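Structures follow.
None of the figures in this text is laboratory data; all of them are computed from the coordinates on show. Source: prediction; values computed, not measured. Cβ atoms are built from the backbone, for glycine too; each structure is taken alone.
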Structure I
Amino acid sequence: MPELEALTRHGVFKARFNDVLTDSMRALKLEAEGYKVSVVEYISPLDTPKNLLIRATYTGNKNARAESEYNAVRRALGTYSELDRQCDQMNSFFITDDDLI
């Protein structure tokens, strides 16, 4: 995005920004699809910079607010991710407990 070039001109900032953006959008998509989401650091950031765990528990109740927010961010960024493609192609992209049996 041209508006963010000043913030992402340096490679390390761009990489971190992309990591935060990707994880944030994943969490928001999960909320939109009906999951209760929490994000935790499971290893010290001193050991590894990529240490976030996105935990999600299926509630079965889609979240219209989260879906609206997710779509607004997607439009603002002009992005359509592989996650979006997979969700559009399948009735249920996310794995449930029944899928593991």
Structure II
Amino acid sequence: MARDRKLPAILALIHPKYKTPYVSTIMVAIITLALIMAGIGIDDLASLINFGALSSFLILHVTVINYFIIRKKSNDYFNHLFLPIVGLLIIGYVWMSTPF
């Protein structure tokens, strides 16, 4: 996102030897350490990450249906309707059964 100018450009810096985004990795580590030192437990952080990831995948499945079936008027109902609904149901079940 930093390369697309949606986040500060410094986060897009790539390490010359390892070819990884090292500034953003260090920043996430510092934020995580600060939260843990502030009293937020690692279990709470893991729950927050799980909640965000599962929520984003739920939204992704809805957008697949919206984009292909509603906007593009696709006739491939198996790939663009059935499979996203199955994914929605599975991820929705996991999301609902996860203790946040």
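Here the criterion is distance in nm of label points 7 Å out along Cα→Cβ at positions 16 and 80, and among I, II the highest value is seen for II. Given a value of -15000 for helix-only ellipticity at 222 nm (-39500 (n - 2.57) for each DSSP H run of 4 or more, over all residues; to 500), point me to the structure among I, II it was derived from. Answer for the origin of the read-out: I.
Work out which structure the value 19 belongs to, where relative contact order in percent (Cα under 8 Å, 6 or more apart) was derived from one of I, II. It would help to have the intermediate numbers written out before the result.
On the way: I: 22; II: 19.
So the calculation was done on II.
15.5, 49 is what came out when Rg and Dmax of the Cα atoms in Å was calculated for one structure; which of I, II is it?
Working: I: 15.5, 49; II: 18.6, 53.
Derived from I, not from the others.
Each of structures I, II was scored by FRET efficiency 1/(1 + (r/R0)^6) of positions 8 and 56 (r between Cβ atoms, R0 = 30 Å, to 0.05); the highest score is held by II.
Here distance in nm of label points 7 Å out along Cα→Cβ at positions 32 and 64 was calculated and came to 2.8; which of the structures I, II was it taken from?
That value comes from structure II.
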